[in-house]
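Take a look at the structures listed below.
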Structure P
Amino acid sequence: MRVYVPLTLSGLAEAYRTGELEAGPFAAYAVTHALREWYVSDDIEELEYAALSRAALASLRLVAVDPGAVRRRVVVAVDVPDRAAAVDPDRGLDPAALGEVRVSQAVPLAKVAAVHVDAPDAEKDVTAAAEALGAADMGDDDAQFVVDGAEDHELLWFARQEIPILVGQGE
């Protein structure tokens, strides 16, 4: 199963240092039954993009709570065994948890399929979105518009081999 793990650039740097994404269990996003019903599509590429987008929002939440984080969203795509990712039955009906799964085991960095990261020119909008996130969660339409502004930036695709460059450890 392909899962999308939300991180920050410092979280990605830590994964590079340790050689694994997380020790487990940890939250990730995938094409779940609830996500399929919500998105109403049978196109697997569209569904995977929806799961990636959910992970990008979770990454924005990580950026928002870490004042020292670089203001760029990071999502790591990785394939895990189906049995290693499960929907939390307590959160299955929560609209905020659509596509969310719990990955039960550590994921070696060598298993990463791709890394998706905002371009540097997105930092201004991601900063504004991180600051507006709390108000958007409370139903403020203007704040939601600001949060949506970050979503207007497409995440760039990077191969696993480019992680050292992304975290400042490569040439």
Structure Q
Amino acid sequence: MFSRLLVKGMEWLLICIFGSMVVLVFGNVVLRYGFNYGIIFSEEVSRFLFVWMVFLGSVLMLRDNGHLGVHTLTKLLPLAGKKVCKFIGDATTLACCLLMTYGGWKIVRLNMSNIAPVSEIPLGVVYVALLVCSVGMGVLLVSSLYRLVTGQMDEQEMCPDFDDAL
């Protein structure tokens, strides 16, 4: 229940971020070419929003198994081989998430005192997106590894066949 609510919240947040980017960029273009005036902070804020959109979207893509994967070999393996490949892939990605969390925490702390020149937003706020992404993906990967080890994951989830969707 809580996870579904969290996912819906993230989806709506992404919609709001994308809508804000459209308004900022399109509004700035219209104002520049139509009235020779622009929104001063539009470029900077839309760039920051894009960073947040990419990192939040990557968490949702991991949840939906939407990241790029090559399953040509793993489709040919028996169930045990698929489990081993899934475990290695998830464990390696989790290790990367731990490194991203550690490095992200350091970069957020370093950049909280650095202020963006136009919008005056602390740059650490932009880098918090990295922490949200790495922690969110880490939670999903721990859950995936748990379900894999306890036998709760089916073969289709271990090696999704996207040819059926075409």
Structure R
Amino acid sequence: MNTDSSTFTTQRISLRPLTYDDQHWVLALQQDALWKKFIGSRNVNSLEDACDYISRTNAQREEWGYGLLAVELKETKQPLGVCGLFNRFAFVYPDLGFAMLPEARGKGVCLEACQCVINWSAARGYRFLTAMTHPENVASQNLLSRLGFEKQGLYFDKAFPGQHLYRLEMPPRA
């Protein structure tokens, strides 16, 4: 895996910061039925909203040193979704988040992207990561289990009522 501070690559995919050129597929992702059901509205209903979302996402990445990244096929640059870390403020360590466009689901892309982010996190010395899922989002729960996350119980917050909370303990750095 090749990594620098903002781009990750594997044999098949690249993870990179979002750009305004991504506005069309970012809008499509946030209008997807599974996004709306499991993540909820982020008030991205137009291309202008998508550009604002991209701007806010990149500002958070700049502020925290981590954030949401675009996932794309390395060879064709086809967008597949997003993956990265969030600051939930309720936790000491970052929270893993991901969402794939319908055409990328079930192909191992999200697993590969999450593994990149986890490896980067371990190299940066994070001892734990958290993740949350909607109680009915079995696909994400299964993915988190495959990644080594352990279910901690329910997490209740105004913004995320009744989410399943997961935690991944990172291996010690050598």
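Bear in mind these aren't lab numbers, they're just calculated from the coordinates by the rules spelled out. In this text the structure is predicted, and so the values were computed from the model without any measurement. Cβ atoms are built from the backbone, for glycine too; each structure is taken alone.
In this comparison of P, Q, R, the computed figure 28 for relative contact order in percent (Cα under 8 Å, 6 or more apart) is attributed to P.
From P, Q, R, which structure was helix-only ellipticity at 222 nm (-39500 (n - 2.57) for each DSSP H run of 4 or more, over all residues; to 500) = -12500 calculated on? Of the options listed, only P reproduces it.
Source structure of the calculated read-out (FRET efficiency 1/(1 + (r/R0)^6) of positions 66 and 114 (r between Cβ atoms, R0 = 25 Å, to 0.05), 0.60) within P, Q, R: P. On Rg/Rh (Cα atoms, Kirkwood Rh), which of the structures labelled P, Q, R is highest? For this comparison of Rg/Rh (Cα atoms, Kirkwood Rh), the top structure is Q.
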